[in-house]
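Structures for review follow.
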Structure 1
Amino acid sequence: MKLENKVRIAVIGLGYVGLPLARLFATKYSVVGFDINESRVNSLKSGTDTTLEVEDDVLQNVLITNADVDKGLYCTTSINDIADCNYYIVTVPTPVDRNNRPDLTPLYKSSETVGKVLKKGDIVVYESTVYPGVTEEQCVPVLERVSGLVFNEDFFAGYSPERINPGDKEHTVEKILKVTSGSTPEIGLKVDALYKSVITAGTHLAPTIKVAEAAKVIENSQRDINIAFVNELAKIFNLMNIDTQEVLEAASTKWNFLPFKPGLVGGHCIGVDPYYLAQRAQEFGYHPEIILAGRRLNDSMGEYVASQIVKLMIKKGISVNGAELLMLGITFKENCPDVRNTKIVDVVKALKDYGIAVTIFDPLANVDDVIKEYNLITLGSIPNNKFDAIVLGVSHSEFLELDFASLQKDKSLIYDVKGVLGSLADNRL
């Protein structure tokens, strides 16, 4: 399907998902990137992306200072700047609360923002991960209420789930096949054509919005369950004094073996999305046993890792109470500054409960973000003192070049959560 002559896109939310998408669309269309975080917008206007998802030179190549041009990215906090757009793409986060219940507040607020400027003929596309039904049953009513327009008569909706992998410079947004959908067959074709015009990997047009929503939420739930399985294997094999990594290497020689590794499952997707699907299932009277069992096991891994570290310290004759431990990494994954829902904090908390003094070093994490989210102090540069134990919690590239010997005492322990240090580590998960 051919798009309108004048495509003007507003991307609502300029985080890990929104900015790469806005940058990509800006290579072909006029794009207004909207965010309520003024410091974030000012940083982007200066040509710097603190999330490290878009290289500064790449960002600077698409930035414009006047929104009224044929292509380029204009970043703003003003709702007036998105009033002339005809496509609104919502990329705000969808977290869970402390009881692991879906928190749709960011979606409601962004829908209110869009509703204030929505016009006849506009299309609103949601990319935020949700359970099936959220777009049409939760977001659309907000758009109707605020705008006074009628859904599927005056305005339309679509859903195209984000598949951003933070920190991954190989699988960037244009190289990941995109699922698309629309609130009517014709709108589905329009949404698909819009994404297809910039996504080199191609698109898959789902028959309905709910199908697209469900596809996204099971992608991460499936991965969560698979990781839970190998985490349970790690617990079993550790009891048998068998190296889990060596078992997985042997098993992966079979052509259809799935190469998952044990570890801490955090972040804004895998550690969250299964709860969205579970919540929706329970609303229909079904209690999802496997999904929630996987979540429980993965959520328990922080305390398990801490207990393994303590056991190994005792075996090496290291006094646990008052011991000094260096935790390498606080972000939820390697080579990424994102600290949302990081499970390293579970390990740190458990270690502190044993009376261990924990020093956290992470050159990528924002110190203020860590204090705000977890009330933990993080060092941005390597400390000068030596430690009784060193734990590689996150495999940032910089950590792999460290001189571990300079950080160790006479009988220090090195524990490798990520399984990347080889013989350098005393033990690994």
Structure 2
Amino acid sequence: MKNYYQKEIETAPYEEIVKIQNEKLKKQVRRVYDNVAYYRDLMDKKGVKPEDIQTIDDIKKLPFLTKDDLREAYPYGLLGTDLKNCVRIQSTSGTTGKRVVAFYTQHDIDLWEECCARAIVAAGGTNEDVVQVCYGYGLFTGGPGLNGGSHKVGCLTLPMSSGNTERQIQFMMDLNATILCCTPSYAAYIGESLAERGYKPEDNKLKAGIFGAEPWTEEMRRSIEKSLGIKAYDIYGLTETSGPGVAFECEEQNGMHINEDHFYAEIIDPNTGEVLPEGSRGELVFTSLDKEGFPLLRYRTKDICVLTRKKCSCGRTHIKMSKPMGRSDDMMIIRGVNVFPSQIETVLLKEGYSPNYQIVVDRARNNDTFDVYIELNPDQVSDVVSDIQARERSLEAAMRSMLGIGPKIHLVPPKSITRSEGKAVRVIDKRNLHD
């Protein structure tokens, strides 16, 4: 039996989807032009008026939005409605300490939660399931999104948030959780922790996991499935477009269906901005077709992937996106948190350190390790070990404050980091995430 949350739209013929997109795009462009001065200026500079956008094919006439625009317009410059109509913000870190702040009306939250509900049902969820949500709550979108989706489906929801693995395992076993929602690395860690406590995969009642917020390989998927005795499903989203649930995997576990009635996807050449044909590898661009609070048009995600309309055995007709194959910028995702080298550089310069540094990211026991090696200036060199250790601890605290995640700091002698004649190799990522 096929599982759908909203069967009529999830299995709608392509022509019906296009009709919905045409109608919504026209309304959205008019709304944005009338209410968002920042984007209206971009349209005016390009010589585009709302009446020029009649069908989804006209979308390529519109200007792109980038993370730089979001920083420049922070906090209210891209607000699409009166602030009094908004009921929530969610946020993610930006590249220089400025955060991305996304606004939501109640309508936006309802649609977002419906998208997450579709993902839960696609993973086999029903109102008889117990969904354990171990994504972070608060400003991070993971917890609130899956929490709301679980409520929509009618599941018993365990709003655990992240961390405290002992308690996670206690609730999982005592309350017979059947669906686990968290980052893939945390799912792997839970699997290992269960094994260390003497549990076998068949001892838990889990049947499925919905994992996202960081890159993960097929090898890691199989490992998680084996350790927890489940089927592991991928989910994709961005705070800028709402959060998790923009796209999700079905039983095929081979690419994620994009909720095309709410989000229009394009693939572009990251260098030229040219729209590429279906099946091409390029940068993913999203347009929110009916978001009111933070209605982004043609937002460049920096994620590299492929779109396909190949018929899916699950019966869903919405276009599929591949797992992201990398990024067209230098952002890293470490333990589900967006980290930019420029953020680290900002802290170092502020604290009076050399901008000669190297970031080393690896994976041990299915958890990301995050080390930063920083050269001392000649006048900072000390033979007193406790002085260096105190400096390292102070820098770790400053980094955690900026990034929301604490790297292991290593202060090293001057000139000890290898110099490059070309572009400095700032990041060494040993995780092999895109094999």
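Each value in this text was obtained by applying a stated rule to the coordinates, not by laboratory testing. In this text the structure is predicted, and so the values were computed from the model without any measurement. Cβ atoms are built from the backbone, for glycine too; each structure is taken alone.
From which structure (1, 2) was relative contact order in percent (Cα under 8 Å, 6 or more apart) calculated, if the value obtained is 11? Corresponding structure: 1.
Suppose mean count of other Cβ atoms within 10 Å over residues 338-345 works out to 19.5; of 1, 2, which structure was it derived from? Could you put the intermediate results ahead of the total?
Numbers: 1: 22.8; 2: 19.5.
Structure of origin is 2.
One of 1, 2 was used to compute distance in nm of label points 7 Å out along Cα→Cβ at positions 42 and 402, and the result was 2.7. Which label is that? Working shown, then result.
Working: 1: 3.4; 2: 2.7.
Here the read-out was taken from 2.
Work out the source of 22.4 here, i.e. which of 1, 2 gives that when mean count of other Cβ atoms within 10 Å over residues 26-33 is computed. Computed on structure 1.
Check the numbers for distance in nm of label points 7 Å out along Cα→Cβ at positions 10 and 306 across 1, 2 and tell me which is largest.
Details: 1: 4.5; 2: 2.6.
That would be structure 1.
Taking FRET efficiency 1/(1 + (r/R0)^6) of positions 146 and 170 (r between Cβ atoms, R0 = 41 Å, to 0.05) as the criterion, the largest value within structures 1, 2 is that of 2.
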